[in-house]
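Chemist: See the structures that follow.
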Structure 1
Amino acid sequence: MRTELLYGKEGISLELPDNSFIIEPKNLPKLENDKEAIRQALRNPIGTPSLKESVKSTDTVSIVISDITRPTPNHILVPLLLEELSHVPLDNFVIINGTGTHRDQTREEFVQMLGEWVVDNIRIVNNQCHNRDTLVNLGKSKFGCDVYLNKDYVESDFRIVTGFIEPHFFAGFSGGPKGIMPGIAGIETIMTFHNARMIGDSLATWGNMVNNPVQDMTREINGLCKPDFMLNVTLNREKEITQIFAGELYEAHDKGCEFAKEHTMFRCDERFDVVIASNSGYPLDQNLYQAVKGMSAAHKIVKEGGSIIIASECSDGLPDHGNYSKIFEMAETPQQLLDMINDPEFKVFDQWQVQKQAVIQVWSDIYVYSKLTDEQVKGAMLKPTHDIEQTIAELKKTYGENMTIAVLPLGPLTIPYVEEKVFI
């Protein structure tokens, strides 16, 4: 059979054995008039008055967006928010790019994300998680750290968070409160949010919102300086808007998560010898750090001792910024990485992504099809492949003629699970 994987901006086509099991979410169509649907959602939100009547003309307004590693249609959402709030002077707005620990965006990238008019007319700032001068301390979290959030956000009169909702590999679902925590948090708060105990908790997994410590912490932090309004969407494989969730943060986000769970989670009866996954294509597959999400989705249904093949373009490298690649130099095996990271004295930002990856590597082999060099892939303790079909043929020698194969063409836009291994 032939199947198409999301990969970069173009995708790739594979010829696979006929018994391969294709796992995709329900293919929802784009909303016929998504812009008008958003306008109506802003005027008839969930659990709160309309956006326009909630904001005074004298208010300063912050709009938090997700960064360039997410496919949130900021170029649609932000102009419509500004249009709905046309009674507020443009100088009263600030757009805060929720980078978390990721790199800043350039002007060119902001134009790509928001459109040139917005970039030319609205003040935009990248969250600076390491710069205390740009942060405000809101007190202590019950999880044991000081809470630092972006100063522009905290000091604004009216706060809006945007984003998109999909299953998330340790927060249960993305969107909603995650736009604030960790999107615009300080490094100390982010480090606690991503520490080994939180990330290693069995309830911190795809699709689970019940007693998930990561989701519990993000909601607690939001409660200390809550967004006044949320605008989130769900997307299909073409990154088109399929539904809109606007209004009160928790109520609107819960409804979005219910919708996403219904359409993106897929129950499997058993695990597979080999799982092939994309990383949802551009922009999520820009680097290997982000590709851990696709690996994690495949991990849900691969057999112990099996193999994962992840197709992620990695046009932005490992990346070069951050500590992801450096942490691999501190140990010789995935198990050694886990032992090191689980030491309470070890605290290096980006350790959470290495931790998630190492857990998968202890369970199964991982092959990477990308634009990375073999040296870069091997440096991350992974196996390079330049021909997925050839790798499948080679793996057949290991697993035999009855080798079972599952394919996630959309990567973590679909979350498969084996019934007894998921909490829903």
Structure 2
Amino acid sequence: MACALGCHGDAGHAAVSAPGYWPSRWPGEDGGPSRPGRPAFGSGPGLSADTVTVTARDALAATMVVLRDPGEAYLLCHTGGEDAVSWVERIDPASLATTGRSVDLPGGPAWPGGLAVHANGSLHVVFGNHAHRLGPDLALRASASLPRLRPYNSFVVLPDGHLVTKDFGGRLPGQGATARVDEPAELLVLDPDSLAVVARATVPEPSVARISALDDTVYVVGTSALHRFGWNGERLERDDDFTPRYRTLPGQTYGWDAILALGAAWFLDNGEGSERFAGTFRGIGASASPLHLVRVDLATGAVDLTEICGRPHGLIANPPIVDEGRRIVVGYDSANAVLAAFDIAADGSTSPRWQRDQDHACHPLLFPDTGELVTNDYDPTRMADQVVVLDIETGTERVRVDSGSPLQSVLFPAAGFDDDVYLCSFTTLTRIARRR
């Protein structure tokens, strides 16, 4: 297969959510299958230090918030261990109070899963080795067991509505340093109504990262290379001519989730060690090589590596963010507490723009129109996670507030319906909003 499978250019700023998803501002994790990290439509909240308000509540292993119709906000939560369960809450968008709850949903080995609002109106959940379909009223409509007894770390929805998911190939909390998954990852295509497996495809190696997609092309960051598969409506076909290897340096470890933007896949390497999370990633990196921003050209397969800060023992577990309009990419090293922005030249090469010391670890969130970049910064002395809104052009702070979480967020933010943002940690759900 040649470029027809996936040689995409700039995805642009979509006016509506991606095909296959409900037409809301934030129907799934990272804003959609290409993981743009920005809302599908609408403006930024325009937060400032003297107008911001914070609301927080306890939420066990809260993973992400998604939005359906106005007023319909949903939260995914789960328990831990080898036989964990998940559930979905409908929450009041402002107070965060629970206004409805699903039954406990069978899960399996715990690793953060995913929640999305499908174009057919259903809510889909993938957690542990199970998939579920809920109605907007949170009534359970369908469930399915997935074939491997390990976590499936979320999913993407294709334009025709099929779901694609993949088993997680990393170590789980509590497993020893020698534990690893050597079995190649397997992609599954699920019917959106019955959740039956309608197609399978084998990835040449394990994969830890969550998958990404542009149109009918699915991208998988393996433990050493990037792989892509095209969906023809009946089966996934692997592009055997596209296997760019990004893991080429001594001491370098595997990459995490990829953003598909400006004709390239952008992700961060040195992901090994995330299972050692102890309330923060600070100081627990295991990789001898410095951590890199990885760019893989989707047309040529060319790979470029850019050091975030040049220090060894870096660690991340999440993606960077790309501002396509300003041609800025922001990466970070959570173990070394560095956040760095780079300008993107016409040929895709990068040059330093700004850098700051900041203990960031969660998925970044961008509002392109206002230039607001939502990040976090963990204060270990107070055991307090802070939400920090930066100007993406300069790296200067616009807002800094405590989130109410005693743990560093390594999870998902979401754009709210209006002038607000949600952030999840393993203990806390937080909303920051502009005071009216």
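Each reported figure results from applying straightforward, stated rules to the coordinates on display, with no laboratory input. No experiment lies behind these values; they were computed from the predicted model shown. Cβ atoms are built from the backbone, for glycine too; each structure is taken alone.
Chemist: State the single structure among 1, 2 that was used to calculate helix-only ellipticity at 222 nm (-39500 (n - 2.57) for each DSSP H run of 4 or more, over all residues; to 500), giving -9000.
Modeler: Considering all the candidates, the number was obtained from 1.
Chemist: Another question, then. Where does the value 2.0 come from, among 1, 2, when distance in nm of label points 7 Å out along Cα→Cβ at positions 20 and 108 is the thing being computed?
Modeler: It was calculated from structure 2.
Chemist: Supply the structure label, taken from 1, 2, corresponding to relative contact order in percent (Cα under 8 Å, 6 or more apart) with the calculated value 16.
Modeler: 2
Chemist: When mean projected area of the Cα convex hull in nm², for residues 172-411 alone is computed for each of 1, 2, which one produces 14.2?
Modeler: Attributed to the structure labelled 2.
Chemist: Given a computed value of 0.92 for Rg/Rh (Cα atoms, Kirkwood Rh), which structure among 1, 2 does it belong to?
Modeler: The read-out was computed on structure 2.
Chemist: Next up: Taking mean count of other Cβ atoms within 10 Å over residues 228-235 for each of 1, 2, which is largest?
Modeler: 1
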